[in-house]
Structure 1
Amino acid sequence: MSWPSVGVVVPTHNRPGLLRKAVEGILEQDYEGPLRVLVVYDRAEPDESLASDGEHPVKVITNARTPGLAGARNTGIEALDTDLVAFCDDDDVWVPNKLRTQVAALRHHPDAEMVTCAIEVQYADRRTIRLAGQDLVTVEDLARSRMAMLHSSGFLLRRRALAGPDGLGLVAEDAPGSQNEDWDLLLRAARRHPVLHVDEPLVRVLWGRTSHYAYEYATKISSLRWMMTRHPEISGCAPGAARVYGQLACWSAAAGNKSEAWKWTRASVRANWREPRAAIALAALTGAVKVERVLGALHKHGHGI
C-alpha cells in the first residue's frame, strides 16, 4: 500500500535556533510517503532561507488569519492539500519514527480521524517520559484530565476531518491567547471518534520559560473559563471540574487576586476534596509557598499545575 501524503504545520514566532532544530527533526523522518513542511511565521519577519525544494520541500509563509498560534495553524492547514496534517511547535523535536508509527496506527483504524503520541519532556537538563497508559482516548478521559502527554506537537489528523464540509472544524481562533486550543481540538475530535494514541515518546517537548505563555496568568484564567463554557463535559465530571477550579485558584493566587483564588479553591474542594491544586492555592494564599516555585518543581518532573 502507498503511504498517505503528510503536511506538517510549524507555527513560529522569533525562535530561529529552536525552529531549525524542529524542522530538522521533521526532515529526518523515516517516512516513505510524500512529506511537506509549512513554516508559518506569526507576527514575525519570515526567514526565506529555511525554504527548500527536494524530496521533502519546506515552504515559508506568513499567518494570514487571526494573530496567534491558532490562526497560524489554520493558515497552514488551508495552504495544504495533503491527506494528513500534523502539528509541530517550533521548540519541539520529533524522533525519526514518529510519522511512520502514527500513520500505521491510522491505517489499522480507518474510521479514526486523529492520532496522538506520548512525549518526553525536557526541562533544563532533565528529561521525563510522559505516557498515557492507553491506546484510545475518549471524551470522558479528556473531561477528567487534560492529559498533558497528548501534546499538540504529537497531533496527526486526516485533513478532511479538519477542513472538510462535515469535519470537526479548524483550530479555535477565539481561544484566549490561543491557549487550551489543543485540549479543545482533542475534545471535539473525541466526540466524533475515540482518539487513537501511540503510547511511545515520539516527541521531545521543551518546557519552561521558553514558552510564550509561561506566566500570563490572566490569559490562563480566561482560557480555562472559555473551556468550561465550551465543554460542559468538564464541569459535569467532578474530578475534572475540581482540577480546573484548582488551576483557576492557583493562577488567581499567583496574579494576586485573593478573592478569586478563595472562590475557586472552595469550588475545587467542593467538587473533589482530594484535588491537590486546591492545596497548592491554599498554601499560596497563606504565604507558605509561591505558585512559581511549585510550578518549577513540577516542571522538573515533567508535570505542570
Structure 2
Amino acid sequence: MTWPAVGVVVPTRGNRPELLRRTLDAISAQDYPGPVRTLVVADRGHPGTVPAEVIENRRSPGLPGARNTGILALGTELVAFCDDDDAWLPGKLTAQVRALRAAHGAEFASCSITVESAGRSVHRLAGRAEVTHADLLRSRMVMVHSSTFLIDRQALIHRIGLPDESIPAGQNEDWDLALRAAKRHPITHVDVPLVRVTWGRTSMFAQVWQDRIAGLEWMLRCHPELSGSRAGAARVYGQLAFHNAALRRRRAAIRWAWRALTTNATERRVPIALAVALGVIPASTVLRMSHMWGRGI
C-alpha cells in the first residue's frame, strides 16, 4: 500500500513544556513509513523552543480554534490530533492507517488508551473494531479520545465539519466531532491502547464546573438524539447533577438527579451527585478517585 502523508496538530498554551516535549518525542518516534508533519499551535501562550514547527492560533481562543488553525494550515491527506500532555505509543499511526484503509468508506479512526492518574495506569478498551453513532449516544466511549483521532482531512473539512468553535470553553468538542463523524460512517477503532492519556494535575478543565455544565447543556441542544438514548441521556443528566452539586447548587443538583433517575433507575452518578450535594464527600475527592480507576464523572 502507499502510505498517505499525515499532519499532526498539537495545541498548547505553552505552560507545560516538559510534557509537550514528551508528546513531540513520541510523535517523532513513530515507525510510520509515510511522511509526517507536526504543527504545534500556540494558543494564548508560546511553547518556546521545541523540535517542531510552531504557528499561532489564528482563530478563536481555545482547543477548537487551535485545532482548526492547524487543520487548515496542513495540506496532508490525513490529519491527527494529540494534546500536549498525552503521548502516542509505538505503532499508533501505522496501525490506524492500516485499519482506516482496510475499512471501506472509512473517514475517521480512533484507538484505545491507557489512562495515567495518581501513579496508576488503566487500559480503556472498546471491545470492538468500530464505534457507531448509537454507541456514542449511549456512552461517551472515553477511548474515542481526541489524542487518538486520525481523520481524512478533506472529509473533515467538507463533509464532517471542523471542530465547533461555538462550544462553551471547548467542552466536549471531541465527543461532538466523533458524533458527527459516526453519523456519516462508523468510526474505525484499533482496540489496542496506543495512546497514553494523562488525567488529573495536567488537565485544563478538571474542576471548571460551570464550563462543564454549559458544555453538556450545549450537547443536549445540538445533539437532540441524546434524549432518545435512555442510558446516554441519564448519564448526561447525572453529570449535570454532579457538576451543580460541586458548585453547591443543591436544588439544581437534585432536579437533574431526579431527571437522571426517572430516565434510567440504575444511573450510578445519581447517588454520587446527591452525596456531593449533601456535603458527604467533596467533588474534588470523587474526581480524583474516579481518575485513579481510569474513569471520569
Point to revise | Comparison of 1, 2 by distance in nm of label points 7 Å out along Cα→Cβ at positions 53 and 181 - largest value held by | key: 1
Point to revise | distance in nm of label points 7 Å out along Cα→Cβ at positions 69 and 229 derived as 3.2 - corresponding label from 1, 2 | key: 2
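Here, each number is a calculation from the coordinates, and none is a lab measurement. Worth saying up front: this structure is predicted, and the values here are computed from it rather than measured. Cβ atoms are built from the backbone, for glycine too; each structure is taken alone.
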